[in-house]
Each structure stands twice: as structure tokens, then as C-alpha cells.
Structure I
Amino acid sequence: MLEQLKAEDFSRSLHSKFKIYLTDETAVEAELVEVYELPTKENLKSFSIIFQFPPDSPREQRIFRVEHPEMPAIELFLVPVGQNEQGIRFEAIFNRIIEQ
């Protein structure tokens, strides 16, 4: 499933809330605040997504279960990349090898 996701799949849900599970029972709402393509390198196409977590969220990088009503549930490796007044920003980067 993850290998089929494209930036456009997330762009449709930009600025909407996702449910991010901190544990099997505990989830927070995080807003998808950025989706952008990264420069293509040789045969690798990449894009990044950034979520805004609440300020009191754990700041650890790990795999989180991510749910949105318009997408299938997925597990993403999210890394904290910054903090502002609204909370903590977490990023996931997707890489796909381009067949030549």
C-alpha cells in the first residue's frame, strides 16, 4: 500500500485532521500542513508530508498508525522536525524507485 501512495493522494487531504495513534488505544488529532515533492535524483522520486501535532505530544520518532476518513489506515515512520506555537511538526518522507 505505501509503495503506491503519491503526493497527490495526500494533497487532497491537506489542512484536514488525521487521527494519529500514540498507543493502541490513545490517539491525537494532527493536521496535515504540508505536502511537497522533493527533487528527483536519477531513478528516485520522493515527496514529504508534514503533520502538526498538539504541543503536549511525545517528541519521539517512530512508527505511528495514521487514519483519515478518505484514505486507508497506514503505518508511517514519523520524525519530529520542529516546533512552533501550535505544536510539534512531524515529517514522513516517501521514496519510490522509477522504473527505466
Structure II
Amino acid sequence: MDNLNGLNQTVSGAIIMGYVVAALFFLRFWKQSRDRLFGFFATSFFILAVQRTALALTTQNNEGTIYLYVVRLIAFLLILIAILDKNRPRYEADSASMRPIE
């Protein structure tokens, strides 16, 4: 069973690395464009990396780790908010007709 635990830790490390690489990727694009979508995505992937790290360091696999999955839910909700925010229509602030910006 110790071999299975070692494999689990290795796979968790690879997943954490993937989350951090994705977060840095989106952070780079956020710095270039200042687009909120990239900022939200970078934040979400950093949250997922921290969550997976905490999960890998936790030795218990029972109901006590449910709070870690709530953190994951928050990260995915943040991604959903970013997508909805990006796709909502933008309106001109100084226009009396309040037409969407094209």
C-alpha cells in the first residue's frame, strides 16, 4: 500500500505543477493586456494549486477534507464568473442611448 501512496503523491505533484504553470501562463497575459479574464483565471489556478497541495499533505481521506473541496468549488465558480464577465455587453458610460460598445 506504500507504493500506492507514493504514486498518489507523484501524481498530485504533477497536477500541482500543471496548475502553477497554467496560473503563470494566465498571469503573463494579464500583465500584458490587463484583461480581467486572465486575472481571474490566474487566481483560480493558483487557488487550485494551493488546494491540491493541501490535499496532498492531508493524511486523512474522510469527511474532514470536505472544506478542501469547497475551496475547489470557489476556484471553479471564479472561472465561471470570469467567463460571464467577459461575455456581458459593455455600454458607453457617457451616451444617453446606452448602446452596447461594439
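The numbers here are math on the coordinates, done by the rules we state, and not lab data. Here the structure is a predicted model, which is why all the values come from computation and not from measurement. Cβ atoms are built from the backbone, for glycine too; each structure is taken alone.
Computed values, structure above
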quantity: Ranking I, II by percent of Cα pairs over 20 Å apart, the structure that comes out highest; calculated: II
quantity: Read-out helix-only ellipticity at 222 nm (-39500 (n - 2.57) for each DSSP H run of 4 or more, over all residues; to 500), computed value -26500, structure in I, II; calculated: II
quantity: At a computed 0.25 (FRET efficiency 1/(1 + (r/R0)^6) of positions 58 and 90 (r between Cβ atoms, R0 = 35 Å, to 0.05)), which of I, II; calculated: II
quantity: Origin of the value 68, where percent of Cα pairs over 14 Å apart, for residues 34-73 alone was derived from one of I, II; calculated: I
quantity: Distance in nm of label points 7 Å out along Cα→Cβ at positions 10 and 50 - structure with the largest value, from I, II; calculated: II
